[in-house]
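Next up, some structures in structure tokens.
What follows is calculated from the coordinates using simple rules that are stated; it is not laboratory data. Since this is a predicted model, take the numbers as computed values, not measurements. Cβ atoms are built from the backbone, for glycine too; each structure is taken alone.
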Structure I
Amino acid sequence: MQQSILEQLDRFTRRVCQTGNVWILHDGNDCATTIAHDFEDDYGDSPELLCFWSSEDAARARAEDEWENYSPTPIPIGNFIEKWCTRMADDGVIAGIDLDENMNGPEREPLQLLLDIITELKRTNKNVTLVKFKNITEIVEYVKRALDL
């Protein structure tokens, strides 16, 4: 039975918060990307989808075809939420979550994914190392301003 998108997102956020890492495929220059299917940009085009996995094994399993020379690379969760998610939002890039062998998986706006992760960090009382922001509350305030909440 296929998991719902919300179940997949929940599993992703729980795993990355538990392990402290988000995984990408990287070849030394580029990260694994594809085209978003669930979003359109201001011109009606599909935006870029940057692919993330909740485990090294899941990322490694996707290192095939056009990504055969890519390697699983961890991103510490603090770095991911304060740098990757905010930059992706600025660049109009969507997050692809735990994409399977058919390139299917949840797609999430990066600031919403950031809030999902922060919710899980708070729920589990996990601390993260931040550089750009003083604390989680400051990141949440930044996101609220960016999203006009």
Structure II
Amino acid sequence: MALILEEVLAYLNNYFVDGFAPNIYVTFTAVDKKITLSTEDETLDNIGVELEAAQYLRIEGSKLNDGIFKVDSVGTNYIVVEETLIDEEADYINLYELAIPQKLLSLVTEMIAWSGTNNVKSERLGPHSITYDKPVTVFTSFESRLKRWRKVGFR
């Protein structure tokens, strides 16, 4: 199973939310990977969304397209993302602008390339010996480097 950015942000309990557009009605189009505001007279500026290419956004409240997406381009009333979408008309979703630090994105790239090592330890005390194995995960291996971004508490 491949590690994804969303798993790391959930582990950190920190999505680096920079801006918030509450309760907007949008249409997701799979073919052109486009998120379009459904109200024609509404623009992204009017609702306070100031996304740029290569920035990340988080969507909550849709039936089929919740998650984190990387922005490819932005128009006046639409956002094109790099990831695949599923065709859907969704009302009242929450769209969060994310400001994920570049150092964390680099670390996530390292985490994706990581492969676990065997962590079997053995001890010998006189005639007695003991062997134990603590499971090693990508999060335990990178825990010390991730802790600076971790938020404590409940959502």
Test item: FRET efficiency 1/(1 + (r/R0)^6) of positions 21 and 125 (r between Cβ atoms, R0 = 30 Å, to 0.05) calculated as 0.95, pick one of I, II: I
Winner on mean projected area of the Cα convex hull in nm² once structures I, II are ranked, highest first: II
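Work out which structure the value 1.3 belongs to, where distance in nm of label points 7 Å out along Cα→Cβ at positions 85 and 109 was derived from one of I, II.
Values: I: 1.3; II: 2.7.
Value 1.3 for distance in nm of label points 7 Å out along Cα→Cβ at positions 85 and 109 corresponds to I out of I, II.
Using the calculated result -5500 for helix-only ellipticity at 222 nm (-39500 (n - 2.57) for each DSSP H run of 4 or more, over all residues; to 500), pick out the matching structure from I, II.
Numbers: I: -11000; II: -5500.
The structure behind it is II.
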